[in-house]
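Read through the structures below before going on.
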Structure 1
Amino acid sequence: MEFETPRLVIRPIRHKDNPQLLALLNLPQVKAYNDYGDNLTEVDLKCMIQMDIERQYEGRGGRFCLVCKSTKAVIGCIGFYHEDGDIEGLHIGYELLPDYWGKGVMFEALRCLFANKSQIEFKLNVILAHVSADNHRSLNLLKRLGFCAVGNNLYKIEL
């Protein structure tokens, strides 16, 4: 399944995305807010991509790449996953190249996925997000999308 917005193609992750995602995920501005560790290696990312593909195949989540229509480059990704012991919903994580921050790209991508939730192989009914209190851009994004605070740095939306 693939979705389009005016600026993006949103499609499931592929192994051939590894080089572009590796560069993105290792940027200092991006690493500051993700939980992948300090220096993600090619092997680490290959395993992560394989796990995302398996999750999607099993209907337990997955990851989408955001491809810029004008450049055909992968500029970000959005992942949905279950945390151990959590049956309430899927957790979300997302990354975007800093050049695209503040331009509404992630908002556009998430609105598209939420609007097309019935076409996605896994259930997008309840989405949870852990966000650091100092990640103001992400907090603003979640508020614009309708997420509500439900705990210490935890936000939730029911679709």
Structure 2
Amino acid sequence: MPTQLKSRKRSDYIYFLSYRTRWSDNDQYSHVNNSVYYHLFDSVVNTYLIAHCRLSPTKSPLIGLVVSSFCEFYSPISFPDVVDLGLRVAKLGKSSVTYEVGVFKEGESAPSAVGGYTHVFVESRSRKSAPMSEEMRDGLLRLHSAVVDRDAAKL
């Protein structure tokens, strides 16, 4: 999978969110600190869920809990870079979803990093696993890579 991730291009992603790096994102080596990448992943995923899947973090009956995460780094980014965060769904189940995020310097087609995580949806109060709502599933299906790849093959 790492070789496959490194070969990703901007066109492999459907939804984008821009992020202007901050001075405080840099570590002592003048690179964006590794932990910041996970903040970026969380930002693009939750922005999409709120805007396109009707998630209300404080009111929705289901919430997503992160059960695994990953990141592959290919080239550094640093302040004052502007990056575009590309989002796609790599795997969609009944109560879980695996997201993939490509981190691209503004104007570049090759990613500086590719990472993501898996959400398992649970009831917000009991924390018991539950199938996601139809609205959530429909919104995530629009980002599902298998659907995108199949549709692209038809063109």
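Readers should treat all values here as calculations from the given coordinates under stated rules, not as data from a laboratory. Nothing here was measured: the structure is a model prediction, and the numbers come from that model. Cβ atoms are built from the backbone, for glycine too; each structure is taken alone.
When distance in nm of label points 7 Å out along Cα→Cβ at positions 30 and 134 is calculated for each of the structures 1, 2, which structure yields the highest value? Top value of distance in nm of label points 7 Å out along Cα→Cβ at positions 30 and 134, among 1, 2, belongs to structure 2.
Which structure, out of 1, 2, was relative contact order in percent (Cα under 8 Å, 6 or more apart) derived from, given a value of 20?
Checking each candidate, the match is 1.
Computing FRET efficiency 1/(1 + (r/R0)^6) of positions 6 and 38 (r between Cβ atoms, R0 = 35 Å, to 0.05) across structures 1, 2 gives 0.95 for structure 2.
If you line up 1, 2 by Cα Rg over 2.2 N^0.38 Å, the top spot, with the largest value, goes to 2.
A value of 21.1 for mean count of other Cβ atoms within 10 Å over residues 62-69, calculated from one of 1, 2, originates in structure 1.
Here mean count of other Cβ atoms within 10 Å over residues 54-61 was derived from just one of the structures 1, 2, and that gives 15.4; the source is 1.
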